[in-house]
Structure 1
Amino acid sequence: MYGFQVDLEDPTPLHQQVAGEIRRAIASGEAGPGERLPPAKDLAAVLGVNANTVLRALRELRDEGLLEFRRGRGITVAGSAPGKSVIVGQARELVRLARHHGYCREELIQIIGELP
């Protein structure tokens, strides 16, 4: 099973954390197109959250086109999420913006570390 985990101390809603973990698994290739995900109740048990929380995350990902729900076949990965390159591109843009406003890399890392 995937190395999904949530942080119960994080203010980010649990369903968003679950969806983010699944997006990351898809983007990294850990879960590829056509691959079946474990049932929601199994994911919920592993994560220590309610099954409805997992179902909400799965529906969100289905609406984004990343997952397919098929009766009798479970939930499968429909496509791939933007890969690490998208995140790296956005990070570079953030670093450029911070430098433009006089912040160094270490200050930017500190700012990010203070985010909820």
Structure 2
Amino acid sequence: MAKHGKSKQEIYDYVLEQYPKGDYEYSIAYSLDEIRPRYKWNESCQGSVPAAMRCFYESTDYESFIRNVFSLECDSDTFGAIAGGVAEEFYGGFGNVDAEGLLKKYLTPELWEILNM
């Protein structure tokens, strides 16, 4: 949806339709402030997708999306995989985050080579 120019509200509405507030403990309908105190690690799609998408919904740019993810005690790499692509597409990239520089800094030469195959 982000790739095709849908608004943040349209994305929110779609996620809410798929994961209704009454059926999901971490529905996108709950704010991060409501989710944070009660969130428990949940690797299921039902427990991850709506909360990950809420991290996107409350963000203002890619960096704030990442900060939202790390504000929850969650499976952060899964949340990043779920909603990171949406955030990247919606915001047109990573903003002023030097993703390539960070990857070069933290990946071993072997992993860097695999990434660039």
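Details
- Structures 1, 2 were shown, and mean count of other Cβ atoms within 10 Å over residues 25-32 at 16.4 was computed from 1.
- Ranking 1, 2 by distance in nm of label points 7 Å out along Cα→Cβ at positions 17 and 49, the structure that comes out highest: 2
- Taking mean count of other Cβ atoms within 10 Å over residues 9-16 as the measure, the highest value among 1, 2 is held by 2.
- Given 15.1, 48 for Rg and Dmax of the Cα atoms in Å, calculated: source structure among 1, 2: 2
Every number in this text was worked out from the coordinates using simple rules, so none of it is lab data. Keep in mind the model is a prediction, meaning the values are calculated, not measured. Cβ atoms are built from the backbone, for glycine too; each structure is taken alone.
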